[in-house]
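I've put the structures underneath this note.
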Structure 1
Amino acid sequence: MFEKILVANRGEIACRIIRTARRMGIATVAVHSDVDRTARHVAEADEAVCIGTAAASDSYLVSERIVEACRDTGASAVHPGYGFLSENHMFARLLEHEGMVFIGPGPQAIETMGDKIASKILARQAGVHTIPGHADVVPDASSAVQVAKGIGFPVMIKASAGGGGKGMRVAYDADQCREGFERATSEAVASFGDGRILIERFIEQPRHIEIQILADAHGNVVALNERECSIQRRHQKIIEEAPSPFLDDDTREMMARQAVALAREVGYVSAGTVEFVVDSQRDFYFLEMNTRLQVEHTVTEMTVGLDLVEMMIRVAAGESLPFSQEDIGLEGWAVEARVCAESPLRGFLPSTGRLKAYRPPEISTHVRLDSGVVEGSEISMYYDPLIAKLVTWGKDRASAMDAMREAVDQFHIRGIETNLSFIASILRHPRFRAGDLTTHFIEEEYPDGFVAEPVAPDQLARLVCVLVTIHHRHHLRASTISNQVEGYGKKVGTRWAVLLDGDCHETSIEQENDAWIVCHDNQEYRIEDNWVPGCRVYTGRIEGCALSCQVDRSGPGYEVTFGAFSGVIHVMTPEIARLYGMMPVRPPADLSRYLLSPMPGLLVSVQVAEGQHVKAGEELAVIEAMKMENSLRADHDCVVAGILVEAGATLEVDQPILEFE
């Protein structure tokens, strides 16, 4: 077994690998860029080496510096995690040449399966079902249109070396095909250094279901069941679960058998994932093979009882798998939610900054958190927006989802925007609860994007009661302090009005032993909790049913996060509430003359010139943030009065880029 391994990654996956290595008694070396010098994975490793500046191309993607770090620290093996160099066959060969072990598949398997064209050919040879498409690299945008017409729209345009949703576009006509080809090529070059593009038929109403496989160097290959990964936005997975609510036993067995056959065909060793697209008739087609550990490997671990990182390390050390296919069972249900630094209310644009508060839910046998940050960590524009992976387990799908809903309601993050409210919305969606999923779920159910949701009607009274008890206790505490000073006594009333979603809810409250009784709308509610003033996460029971929400003081009101609802709620006496309703509202400033940066990022290009007449829909600028390119377009005809920022500049949120006449 290895005495010391180097973890060639950052964030939550680096911390996750370090955790397993420590349990196995293996020393670890972290590598980091200069902006990551205080990162959590650096603090948790036994040693750390700086390998460059902030940009991944100057640090985490520089193979030679990682090899040099191995030499300097005496690490004999490297675990690449996912992303960065995890599927770089040249890096694996370099380690092999230096006498170091790559904890993953061999270079030949990485090269073959990392090339979507070569992998599709190999899949056909192994008897795996494949999607109809063009069997060669598409050289330019004009050729892409001709190929797409030959296949038939819609088509999927994707980078041959791609992954993680980068370098992928769906085109429904020739114009979308041309633009999609250019964007996919640009992202592919930036992310993978390989601009080759292929085109294939886009399967409509598809599900994304993948099979986890594990193989050793002694000819043993097993399938560890499937994962459902259909909840995606821009080809990025958001919620994953194991098993799939859609597959029957026959389809599951057939997919697993084909995944194992493909692994044997390529001589695969280590953990890997064979991804399939599955249509409404349960017909499935090979999509690609990820020759690395997947982000969502956690749900497999929680349902089969294995540590996949440990298995990868043991296989890389030459050990045989200690089990066979017959030993693989399926215990309960697991679901993972990717908590990302992005703003759902601003079109899911990236959010950067410092974590002023980071309080995850309580960890238990039913709740797992894989995170690479702590309170005070900086979320940078240079890397992936993933903050943490929240994973829950239950005896069945319903209980796993209920555990996830409660955990999301308790996850308190401040300082940046996150997608927690969006995750909460999906978890409560009737179609999601029914397991009626496709990869188009988000665009179908949120066609206009995610907007702030009101409190669910069946939860309204319960939330009102929580706010009343919290506000009442704040005033009781204040009166206790003021009453200690003679002449400053304060009495606290028992009638309160809650202003929520434009409505005024009048209530009364009284204490009964260790509980509070709130009367709302002629009905009494019994509230029991251990909340104290200053606690930002509320957990209690209302009429015996659990409720969790987040409450921060915000001026005269409370900033409340509850499920998919997020907003400021005011609680005051009924008399003040009537006066408050008469207050005028200040209109927002008119910024329509400016193109504002919707996100922090790098201004890649400005596509217009001063004095140019621009038509609605025309591209104005391109911004790169967190490894993705975003095109900004005119929403109406206009004339460019001035260019306020030059290409290459670093932008802040809402920074003006262009001014219009």
Structure 2
Amino acid sequence: MITQELLTPASIVVVGGSEDVRKPGGKVIKNLLDHGFKGDLYVVNPKADRVQGVPSFRSVEALPPVDLAILAIPAAACPAAADVLAKQKATKAFIVLSAGFHEAGEAGAVLEAQLVQTANDAGACLIGPNCIGMLTTHYAGIFTTPVPTLSPDGIDFITGSGATAVFILDAAIQNGLRFSSVYSVGNCAQTGVEDVLEYLDLTYRDGESARVKMLYIEHISNPKKLLKHASSLICKGARITAIKAGSSEAGSRAASSHTGAMASPDMVVKALFRKAGIIRCHSRTELVTVAGVLMHPLPAGKNVAIVTHAGGPAVMMTDTMSYHGINVPIIEGDKAQALLAKLYPGSSVANPIDFLATGTAEQLDAILDACRNDFKNIDATVVIFGNPGLVQVFDVYDVIDKQVRLSAKPIYAIMPTVINSREEIAAFIAKGHVSFPDEVVFGHALAKVINTKGYKCEDVKKYKQEEFIDYHAIRTVIEHADNGYLSPEKTMILLDAAGIPRVDEAVVTSADEAVKAIERLNFPVVMKVVGPVHKSDVGGVSLDIFSKVVVRSEYHRMMRIPGATAVLIQPMLGGLQLFVGAKREIPFGHTILCGMGGIFVEALHDISSGLSPIFLDEAEDMIRRLRGYKILQGLRGKKPINIALFAEIVTRVSALCEAAPEIAEIDLNPLLGDAKKITTVDARIRIERVSREAKHNTA
């Protein structure tokens, strides 16, 4: 819970405050003083009456009432101090800088639980422990530097790592980013990233609140809360960019099905961010660059003008834009020729607009005027201007400053000579602007911003389960099923209950039953062993069978395969092989996957993923993202598949998972599709009930 005392305290005490600014308890006092905290500031230090000029008390018991307590004392002393502050001093906010809590072992975890209990009982907010502190526009309650410029129109930054926060702030300040708040949540004992995001969502006012949110996340403890409030903020006009660390393939559990092997922790994070509309980054540099892009107005489209006095950076920038599907359109016509007449001979306005190394500030002003007013096919302008060190370029950066203020279209300033132009860049940033040092890094960031779709904010019509699927039939099977793979018969019941089309089939346990099944299924047929998971690997699949004699002999052969319990017989169908699957990833829920089927699932790894529940528009987007999408549409004379039906099957698999959270994995591979129908040929469903403890694991 975020309290007003945390955000705008009238009084702050630093418990463990010190004269030594090399210690957390000393540096946090210095930051509070240097950055102008206007309320009452106190210190608790048993050996001093004043610390850095601030009144000091010998114990917490001697303090007057205080809104916010910053604890910089040994972990073992924190619970007792917090107890006195909460019960006797009406303290409603705690920032615990101290380490030595649950990250240090079982004894520390006990101390941390005591802190949380004290805060909860008092209706107080607890940030940390094991954090660098908190920044708002009212106070600088951190023990590290640098401290960024704090402004209500800056960035809200939430981080799970204090050291990483320092590195991110360092890079951000160099680019000119301003901050509205910084929450270093440390161990997230009471207040985590999701809780802060919830507060920022519930208090968001468009035009008043910070529009850009930046997250560094190491653990997602409540994905549903993260999704709910991130998507809500985006619908209200905010934009969010984030790093989720610790999602590598090495963290993936071993799995037995194709779906389980492919659905990695990183994939489910990607699906969550995509569903919410969060722009995902993978490095500090990328994160602050994307945040810098977001501090500008959003382009109305994908057409970008590149303005430069150096050809090489413009070429690299153009390559980057083109690779990501961002257009650098040709600029031509009478107005282009009129602009060219204002430039030196040898200049080009075709786009990139190159006004040469000898170009002047006045020429740049004319170029940006034209991009802003004359070239209607331009949605945003990137200016790349450095300094070889011969003269200062204040006049050029003053022109960019003026044009940024005048333009409704975003103008992005790439200022690559951070040494030669140090003074000019500092002056540009001091006027409230953001600069970018590298055109390629910027290009990737701009493409991410333009290409990341925001959350679908309009009301999505949710299927009523009783209309969309047979919920009762699904629950009946699940509630009577043991952990492990379902039998073919129960799998068929679930597919039918979810409305997922499947091939007619028979499961037989004798050669006579196999022959009798042919009367209903008709030749040709395919026979598959029941029992082993990977049938092809053990010789458990036989295709194009036209003879009852072969049916008998294949039945006997397959039943000799180790682990065989029965034989499944299906009509032999044709069509393009497709794949749909699902994997439960605690605590996120189910990741739904689709792609090309058969061996291509593993050979090409061309799959798309989404986080359940998946609705029809999301399923269609998943299919369009496949590299093989053109094959599905029909390529070079090949017939297309029914893409609408493919998307519907994806949504039905999602609905099945929502009705049966006990499902650990679904593997429909292959489905055979053509322009009229898509049929599931092979299906496996694995049940795994989850303990109460496992449900609360973080990712």
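We did not get these values from a lab; they are worked out from the coordinates using the rules stated. Model, not experiment: these values are computed from the prediction.
Source structure of the calculated read-out (semi-axes √(5λ) of the Cα gyration tensor in Å, for residues 166-421 alone, 29, 26, 19) within 1, 2: 1. When mean projected area of the Cα convex hull in nm², for residues 334-629 alone is calculated for each of 1, 2, the greatest value falls to 2. Figure out for me which of the structures 1, 2 the number 33.3 belongs to, where mean projected area of the Cα convex hull in nm² was derived from the coordinates. Derived from 1, not from the others. State the single structure among 1, 2 that was used to calculate helix-only ellipticity at 222 nm (-39500 (n - 2.57) for each DSSP H run of 4 or more, over all residues; to 500), giving -11000. The correct label is 2.
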